[in-house]
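Read-outs: derived from the displayed coordinates by stated rules, not from any lab. Given the structure is predicted, the values throughout are model-derived calculations rather than measurements. Cβ atoms are built from the backbone, for glycine too; each structure is taken alone.
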Structure P
Amino acid sequence: MIERIVKFSVRRRWLVLFLVLAATLSGIWSLSRLPIDAVPDVTNVQVQVNAVAPALTPLEIEKQVTVALETALAGIPGMEATRSFSRNGFAQITVVFADRTNIYFARQMVTERINDARSLLPPNVDVRLGPVSTGLGEIYWWAVEYEKPGASSPVRNGQPGWQSDGSYLTPEGERLADDFNRTVYLRTVQDWIIRPQMRSVRGVAGADAIGGFVKQFQVQPDPQKLIGLGITLDQIITAIEKNNASRGANYIEQNGEGLVVRAAGRVENADDIARIVVSTRGGVPVRVRDVAEVVIGRELRTGRPPPRRSTRSTRRCHPASGRGPC
């Protein structure tokens, strides 16, 4: 048999060379399009459910949220097991499906079960699905920084960039004079410019942000002024909510044209909040700035601190059959 192959290859050498060349080119073309990652994601098909309830302790989260969600998710077609853990104000349930289950079918079934279970959960509990990815799907990290002034970024006063007084002028015209405000602006750029563009990249399931400060407009009431004017915190909250909305009033016909009438009432900066009227005393309006200080602040950052004895958390794992631990 081998002798026949050798004789055929010698007699038809040009045909053999052509077939070898064609196979080589086909292999190179297939290799360039082979969908294999450097670190393949070997995780099973799973859907993560995250529930946030800041007012609940780990024990309350376990009893009122985790158990209710696990009960609602039981019996989904193709489900093999569920894993869950409860922490202070947070619960996560991981639903594991059979390998051949379509991930989008699994997410649809989980979403339907969660919608049915919302009426059983405590008020103000935010339940969401995790991204279509796992811990092994992390592919890229980046950092957002200011370009240092120099030859590539010269100082031009009045134009966006570094100024001669050491401040930074944003394209929106905001002057950042200290490190805190510059750090807040970096996080704003990350959340509203970079993350949306990264999510639009093909194959990217989600983009997370770590670090920086999330910008907040913080209203800090003065208790003595509130008592002196007889104003409560609820009045301040209600006034700010009602004065942070736009209103439409249909349109007016004039000379055959329709002129849209609307009132733009959205607050855009701290001064807009400070000018909101809370109440009146003797015909004189009492504004937010009269009873409170409006400042630019940051959201409290949370992470995973070292374990402490006073921190209690629970972790459970349930197979679909209910016959013991996973």
Structure Q
Amino acid sequence: MKVLHITNNFPTAKFPIFGIFVKEQIDSLSRLGVENEVFFINGREQGKKAYINGVLNLRKKLKNADYDILHCHHAFSAIILLCSLRFFKYKKIISYQNPYEKEGGKLLYKILYFIFNGIIYKSSSKINTKKKVYYLPNGVDTNFFKPIDERLCLKKLNLNSKNNYILFLDSYKRRKQKRIDRFKEVVKYLQHTDKKLNIEPLILTNTKRSLIPFYMNISSVHVITSDFEGSPNSVKECLACNVKVVSTPVGNVNDMLGGLKGCYVSNSFSIKELAGLVIKSIAIDNFNGRKKLLEMKLDIDSVAHKLHLIYKSLINE
């Protein structure tokens, strides 16, 4: 099986964790024997020119190619494929990274639904009632994201064991949707409400990948304050590390955290409600999110097997 992955999300030397979830998914498919190639549109560093050149270069690449599947990661990548006018003979699938309303809109979604053979949606399990639509969040590498002894983390990061560290993550820059302003207000509210908790923020942006599991393992709670999300990878990564999560009601967090004691999804975007849930979460001991993650089969190898089966079904249509 030969697959061409068309993506505008992929790690670079400057942004080593930008689109890391795409790379890791491709690597997991390679372990299953899938032959993968990547066509990367580096709009992050090259701007609009990358998309214009992407159309021309993709058109050349597909002229006499023999791929079994074209897999577009993000709606913008799908637009590049359509503009190349070389997509007709191929089986095509797109992975949305966000709710379609936030990734090109409803009209584009309808166009892609009509043209593509499959659509992967990550932000809600409710949408997959339609034919051709698959609910498949990204998987997490549970060999990399795992529980680590707290003393080792404290020593490595030079942090204070008396503090309750509240974790905020953004991959490569301060994206408005992540609402770091809301996160800071939650932390401020907590620090004024209960000084005995020793609340301290841990704000990670474009942090060295090898250090992230250590930061996660030293955190009391990971707080997501976003306005919208798809399927936040940091939630799954924290669960794999047995770290609790409090989140605004975005993406598929309810699917992942529902019924898991110590993790909470707010009903609103209220600072006070989020802060209250953080206090409630900190009080919970013996948290085992890793067990729930594995039961949901959201480890990277299980997701790779599911995606491989989707590819096979498209090829055999």
ask   = Given a computed value of 4.8 for distance in nm of label points 7 Å out along Cα→Cβ at positions 29 and 69, which structure among P, Q does it belong to?
value = P
Comparison of P, Q by mean count of other Cβ atoms within 10 Å over residues 61-68 - largest value held by = P
key: Source structure (of P, Q) for helix-only ellipticity at 222 nm (-39500 (n - 2.57) for each DSSP H run of 4 or more, over all residues; to 500), computed value -12000   = Q
query = Of the structures labelled P, Q, which one yields 57, 54, 19 when Cα extents along the principal axes in Å, for residues 205-292 alone is computed from its coordinates?
reply = P
inquiry  = If distance in nm of label points 7 Å out along Cα→Cβ at positions 221 and 277 computes to 0.9, which of P, Q did it come from?
reply    = Q
Which entry (P, Q) yields the derived value 18, 39, 31, 9, 3, 0 for P(r) over Cα pairs in 20 Å bins from 0, in percent = P
